[in-house]
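Enquirer: Below, each structure is written out as structure tokens.
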Structure 1
Amino acid sequence: MIVMIYISKFIVPKGFSAITLFPFIFLKKENLKKDTILINHEKIHLKQQQELFVILFYIFYALEWIYKFFIYKNSYLTYLNLSFEREAYQNEKNKNYLKNRKYFNFTNYL
């Protein structure tokens, strides 16, 4: 997978280090390019976005966020409990995860 990484403190939301907007990974600071765990986390999001044809990823992400916000009533807790984020956080340290990941694996984290 070819990964295009850019530095932009304006695109990355406040309180976060990175954001993935297919086909790009945006980092808040240059030194984060060396953070292999963060980059792997964002690569997992690239794969999720790719398999859902990008637009479906954002629709699903938004709908799941709204649904779970009613459960957690806290933006950060909602974010941490989204299926896409749970998959990425639980597998970000596994450098081989994307080689062995099954399609639509995020559904195991719903």
Structure 2
Amino acid sequence: MQDLPIIQKTYDLIKWYVPILNRLPRDHKFLLGDRITTGLYDLLEGLIRARYSRDKLPQLESLNSNLDILRHQTRLLLDFNLIKTERYEYAGQLLNAIGTDLGGWIRQQHQRLSSS
């Protein structure tokens, strides 16, 4: 069975991002780094759960706010000079691509509800 594109994108983001987060200085690794890592894993888990759920919309909307939190936490890494601008921009592109897919999935669920 092939993964949905949003699940694959989230998986790829985790593969790229977690090694970077693991190299943060100790005083940031165990606070901000761990929060981002946990948020990424929770996002992946939530997307997989939503895929198989009958009532997807509440889960997807919750994941949307989680994604926004990840965007802000990533911006904090840049503001604290913990990642280079290029990495921040790349992470932002990946997060935005996931957000675009998630927004489309949410719209699809709204349309399903309004047509039934």
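Readers should treat all values here as calculations from the given coordinates under stated rules, not as data from a laboratory. These numbers come from a predicted model, not from an experiment. Cβ atoms are built from the backbone, for glycine too; each structure is taken alone.
Enquirer: 21 is what came out when relative contact order in percent (Cα under 8 Å, 6 or more apart) was calculated for one structure; which of 1, 2 is it?
Expert: 1
Enquirer: Quick check: 1.8 is what I get for distance in nm of label points 7 Å out along Cα→Cβ at positions 6 and 38, calculated from one of 1, 2. Which structure matches?
Expert: Numbers: 1: 1.8; 2: 2.4.
Structure 1 accounts for this read-out.
Enquirer: Here's something else I'd like to know. When distance in nm of label points 7 Å out along Cα→Cβ at positions 54 and 94 is calculated for each of the structures 1, 2, which structure yields the highest value?
Expert: The structure with the largest value is 2.
Enquirer: For which of the structures 1, 2 does the calculation of Rg/Rh (Cα atoms, Kirkwood Rh) return 1.02?
Expert: Clearly, the read-out refers to 2.
Enquirer: Let me ask something else. Match the computed value -28000 of helix-only ellipticity at 222 nm (-39500 (n - 2.57) for each DSSP H run of 4 or more, over all residues; to 500) to one of the structures 1, 2, and report its label.
Expert: Traced to structure 2.
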